[in-house]
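**Q** Some structures to go through are shown next.
Any read-out appearing in this document is the output of simple, stated calculations on the displayed coordinates, not a laboratory observation. What you see is a predicted model; the values in this text were computed from it and never measured. Cβ atoms are built from the backbone, for glycine too; each structure is taken alone.
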Structure I
Amino acid sequence: ESLNMASQFMFGKELLVAPVTEKGAETKKVYLPEGKWIDFNDGITVYHGNQWISYKAPLNTIPIFVKEGSIIPMMPVMQYINQSPNHPVELDIYAPRENKSIKFDLYEDDGESNNYKKNMFCKTTIHCLTAQTLWKININKHEENEYKSVRNRNWLLKIHVINKPSNIIVNNKNISRLKLQNITNSLTSEFQKSNWDWDEKSKICYIKIPDIYQSIEIVTSK
């Protein structure tokens, strides 16, 4: 049903966007397809699909919804290509249901030319599994096809879960907790240590991991 609507659209399989197009309107009627959908703006509210909802949308808010079981890559705002070459690769992870797994292929290229049409890019596959007592995330080794990913950078995983994890293990080693502000300050300058923190208000577990250009396994205990 949503495919035939001019006032909302899918951005890939993961995001549903429903911009307000009526002058002066502060609510938006949105049709959510089958599945569970998370409010991208607050990161917490969950809606069931196969229904219409009325969404509060003042002038500064665009209704956006993320399908449960999605991995969304993000990056900082930049004024030009390579303004911040060491920026982290951010992944917003909306974990799947228990005993389910998801996969996302991240493609990177030079951002300027059409060389990607000649298969000159870097591909990284990310998996996320939800089990009874843990979430397991695997970041595969980069597949570099005549294009090398940026050296000296971090991964920043933002796992959207209800409860604070008890501990985080990266490649079979426990990592220490660090204040989120300190993690943020080190993202573009420190590429050796892995740390994590929990934000109770947003219900997000932040995990900073140096990109070691090898496979990485992250186990987050519930």
Structure II
Amino acid sequence: QPADAQAPARALRPLAPGQLYNSNRPMLKRLLERFGAEVVWAASVPDSRVATLDMLRLAAERAEVVITTGGVSVGEEDHVKAALQTLGRLDLWRLAIRPGKPLALGRLPRPDGREAHFVGLPGNPVSGFVGAWLFLRPLMGALLGSPALATLPVLAARADFATTTGPRRHYMRVALEFGEEGIVAKAFRDQNSAVLSSCVGADALAVIPAESRIEPGDRVDCLWLRSD
């Protein structure tokens, strides 16, 4: 996990200037275990091209799937994409979705001649959360031979919110209320990609197509997150 700070900070300890709490690691570890994966190793990486190359090599030696968070966009210190292209291959980079646009998929060589799957998630917590459900879950399903993990159940609901989208599809965190008149999707007020609390309480991701407008009462398709 490339670090935005000079050193990783442990939870509940006061932060020094330039540090941040690592919320992505425990969140992703819990989700991966829920998806049937065994997390064998985790590490933080400084914002360095050499360190990123070394850590990706080491990770590919230890695991069948290598996952990073952060460092995959276009910033001066975002080294993951270039390191992946140097060591292996980049199959996909950047998607027209919100949150989670800077996402990378590819392969890394392993010492035994096989390849490790690579998934580079964005560093923002909500972007990582959404990316895990949309991409890590079906990948784990394919590797484990579990069709149940391939897709998320889709529930039709009535929106209790209004929103508009631009050129990207939006995955909104929502709570669902089940009543005699059907399902109502209640959006969390703050949909900022840094607000992890919206993920803790989310029952589903409401899928809002690109270039669309949703008014209260409109139908929205929701990806149900509590099926397993």
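**Q** Consider the structures I, II: one of them gives 0.00 for FRET efficiency 1/(1 + (r/R0)^6) of positions 76 and 180 (r between Cβ atoms, R0 = 30 Å, to 0.05) as calculated from the coordinates. Say which.
**A** Numbers: I: 1.00; II: 0.00.
The read-out was computed on structure II.
**Q** Taking FRET efficiency 1/(1 + (r/R0)^6) of positions 132 and 148 (r between Cβ atoms, R0 = 25 Å, to 0.05) as the quantity of interest, name the structure among I, II where it is greatest.
**A** On the way: I: 0.05; II: 0.90.
Across I, II, FRET efficiency 1/(1 + (r/R0)^6) of positions 132 and 148 (r between Cβ atoms, R0 = 25 Å, to 0.05) peaks for II.
**Q** Let me ask you something else. For the read-out mean count of other Cβ atoms within 10 Å over residues 44-51, a value of 12.8 was computed from one structure; give its label from I, II. Please report the intermediate quantities before stating the final value.
**A** Details: I: 12.8; II: 15.6.
Structure of origin is I.
**Q** A value of -1000 was computed for helix-only ellipticity at 222 nm (-39500 (n - 2.57) for each DSSP H run of 4 or more, over all residues; to 500); which of I, II is the source structure? Each step should come with its number before you reach the end.
**A** On the way: I: -1000; II: -6500.
Clearly, the read-out refers to I.
**Q** Name the one structure among I, II that mean count of other Cβ atoms within 10 Å over residues 20-27 of 17.0 was derived from. Write out the running numbers ahead of the final one.
**A** Numbers: I: 10.6; II: 17.0.
Derived from the structure labelled II.
**Q** Taking mean count of other Cβ atoms within 10 Å over residues 52-59 as the quantity of interest, name the structure among I, II where it is greatest.
**A** Values: I: 12.6; II: 19.0.
Answer by largest value of mean count of other Cβ atoms within 10 Å over residues 52-59: II.
**Q** Quick check for you: by FRET efficiency 1/(1 + (r/R0)^6) of positions 172 and 204 (r between Cβ atoms, R0 = 25 Å, to 0.05), which of I, II is greatest? Please report the intermediate quantities before stating the final value.
**A** Working: I: 0.55; II: 1.00.
Largest calculated value belongs to II.
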